[in-house]
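Nothing in this text is a laboratory measurement; each read-out follows from the coordinates by a stated rule. Bear in mind the structure is a predicted one, so any value in this text is a computation, not a measurement. Cβ atoms are built from the backbone, for glycine too; each structure is taken alone.
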Structure P
Amino acid sequence: MVGSMRISETWLEDTVWGGALLGGGGGGSVAEGLAIGRTTFAVGRPLLVHPEDHPPDGTVVCCGLAVAPRPTRPFLLPGHQVRVVELLREHLSGELTGLIAEGMGGRAILDGWYASVVLDLPVLDLPADGRGHPLPLQGTLGLTGDPAYISWQACAGGDPDRGEYLEMYVSGSLVAADKLARRAAAQAGGTVFVARNPVRLERALIGGVVGGLHQAQGLGRDYRQQLGAGIPEATAWLADRMQGNLHGEFVVGSQRTNYISGLDLTVVEAPPYRLLAAGTVLTVEREGQLLTRFPDLVILLDVLNGMPLTVSELTEGRTALLITIPADSLRMGAGSRDPQLLVTLEELTGRRMTI
């Protein structure tokens, strides 16, 4: 859809559900997204703008989170999101004209919305990725392929009562700046808001997913409507709609998380399945045989109400089902398609990731 619109509460709810489905087990839960949406709507309604209605030479920035491995005391306030955009804007030579989310998830799809209302900046329907991703660099519009690009990043977060609040601005290579943002997150209790990687709209169009928010909203709206006919019918519809495969139910037996080379890798044992995740699900094995791997998408659903689940919600004894979606059926940003980042993911996990 071309044009601009003030986002309604119904549109917000549909978007959160769609973002959670496309998050692949990462990027925050439906409950988290709805809570952030209510906080945002208490201040105002975000303005959503299609890229065709935005100045082509305008400057947009990505909004998201930097998360340290093994976060201990994450402490984020809505004002921290505003602060990172302000801090980054202070260093820009030109005008900041729009905000975009870095990826998908019940929370992640709304990244930047609160700041957009407070600072009167539009949200562009141009997320950096159309699915959840495990590596922060996969939400950078494919800028890792430009060795000359200098990343500008601002972050803020942490509990001031514990002496952990910090804000930071850094510029440097994408890899170096990303590492510093995650170190800042570790000092702030585990998580900070970030605004980063300003680019002209014309460059963002190369690496982002045009219309990605409308796609997620439409998916969430239609799936919620299908749930009225029953969970089995809705889940079968969802698998068909996304050209994927619906698999059987499973009961979670155990979940454990290990820190490996900068990633929190979670293993979920749910016979006959075994899931490996780093936020989003990376691989699924069934009876020891590989069933799917990133960048294929894995959707986790609660069998009681059909709601999308995150990996962290797969607690012992919970019953869920999964749908696998081939990568060819997804609209992905340049980062999730980047062969070099897939190689990096292989090296970190010891599992092959191919498109």
Structure Q
Amino acid sequence: MNSKKLVNIHWIGRLGNRMFQYAFGCSYAYKNNIIYYIPTEWEGSLLFKPFPYARPIPEGELKDCILESYRENEKLNRIKCVTDYPDKDLVYSELRNFTKHDLTNTAFDDLDMMYYAVHFELMCTDFLKKSVFVFSDLVKGTEMYQDLESRKGTYVVAHVRRGDIVNSNYNNGHHIAVTLNSYKRLLDTLNIKNEDVIWISEDSSIATKHKWYYEGDMGWDYPIGQKYLNNNTIFDFLPDFLTIYFAKTVLRGNSGFSWWAAELSESNVYSPVVPKRPLEHVGPYWADCEFVNNNTPHFMGSQWDPILLRKECTLDEQKFINHMKNTDILDNNNYPNRPIRRKRPRRWWILIFLLIIGIVLISGCCIYL
């Protein structure tokens, strides 16, 4: 690994959470001219252009060790992987202690950059949008992307988080379930008819079966994440992400997934102000919520800092954005389980070969005669 580095030894959660880890790591690496190492390739390896200051941990002792201890309750084992690593310059630290001090040669295993203002202040939305989370040629080349882009700013989307948080035994997090009435009150206020909204949700009884709607789950495995679907849809969640991204108006849900789709977009965003979930509560915790016309309320509850990234990038960040804009960066093709399209043999070479053989045989026959 590079002599100056920041090392993420564990992916936490799914796409939305991982995007916070990646956004923080890339922002810090650029600012301090170091390399940000991620545990492995991830969904973003296919969705976005490679970021020059980020790369996976190289194959070897450290990577083998942390991947053997991938479960949440094996965090102490992952920390031991770092302390036992021959590179004695690499030290482990909790990012909750981050106070803009030097993190060079630090390894971390947490998600604090998703909760605290001190981490948000490091990140600039425009820098992330135009250099870290730039959609790959693979994504932009899909019929789905091009169709939604052609309809950019012409429709309204409402994202309703459901899934695990409405299970009867749910007690593994801070999520509350925002009632449908909360959304409908806002739509009435905005004078938007329910039938004019594209509803996005894990609950198929809520979701609109729009043109690019995908019903199903291709599965998810640590550490890579969501399983690759095909070159048209890529991941089963991408139709929803892009539908939010290209909307005119977004009523986002209380999830990191729709927070990022809204933050990277140019949409007019309304966000629910969700209360703190009682720690002792088991099962879905329903709440009527008011919406505000911005993307800052924390989707995990009001006990966490508002997610307010910088809206003005530094001069250096702006220069780097321009550099990235004028640089032809190839897509990352290293995502596991993605079928590689092998080129078909050029059959015209076969025809030429057969023609040459035919000429030789005919010539031989003529000479013999």
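Miscellaneous remarks
- Ranking P, Q by distance in nm of label points 7 Å out along Cα→Cβ at positions 84 and 300, the structure that comes out highest: Q
- Highest-scoring entry among P, Q, by distance in nm of label points 7 Å out along Cα→Cβ at positions 124 and 292, is P.
- Largest in Cα Rg over 2.2 N^0.38 Å among the labelled structures P, Q is structure Q.
- Comparison of P, Q - label where percent of Cα pairs over 18 Å apart, for residues 196-259 alone is highest: P
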